[in-house]
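Okay, got some structures for you below.
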Structure I
Amino acid sequence: ALRDLQKDYPQMGEVRGMGLMDAVEFVVPGTNKEPNVAFAKKVIGECIKNKMLILGCGYYDNCVRFLPALNISDADLDTAINIFSDAVRAAAAS
């Protein structure tokens, strides 16, 4: 789901991880992966507005990471992905 979203938003420079532990690195489009801290903060803010806590990370603080409980239900995981997708859309539109 995150890689599909990445195709539509060039601000998502890299999606990486294994299993349920994933991270998204936000970059300035059209650059050589210049960190986009402002965009990351907008995405985090939008997630929080929609009652989803998400962690910022990375040397430049331009990444977010996901580390849900291993027993997360499919429904809760779908909800989290939808909230994150909406947050990226809202951040890109602002």
Structure II
Amino acid sequence: MDNILHIYGQHCWHNEAFIVGDKEALQRLADAINQAISVGTGRCQSGVNDGEGFDVYIRYIDDQQTLDKLALPYTSDAAKEKDKSAIWPWVL
């Protein structure tokens, strides 16, 4: 299989995040990141090793107030976002 990308988010504070993929997927991700740096947004398509595809959206934010209000990305119940006014990435 080609274009396999797995993104593992932080469980809670100070935990690691991991991005693991094959060369094609990592190159597509790098290209999308570079596009976001240049024009504000980037996107790439990839898949996981079970055959399911997904889109990765990248957004460059140059506004400290927005960055400060971004929803926390943690996945554990203890650390997940509780602020109802937090900004989620899909509404940017």
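A value of -7500 was derived for helix-only ellipticity at 222 nm (-39500 (n - 2.57) for each DSSP H run of 4 or more, over all residues; to 500); which structure in I, II was it taken from? Only structure II yields this read-out.
For the structures shown (I, II), distance in nm of label points 7 Å out along Cα→Cβ at positions 5 and 29 is largest in I. Please state which of the structures I, II yields 92 when volume of the Cα convex hull per residue in Å³ is computed from it. For volume of the Cα convex hull per residue in Å³, the value 92 is produced by structure I.
Only the coordinates and a few stated rules stand behind these numbers; no lab work does. Not measured: the values here are computed from a predicted model. Cβ atoms are built from the backbone, for glycine too; each structure is taken alone.
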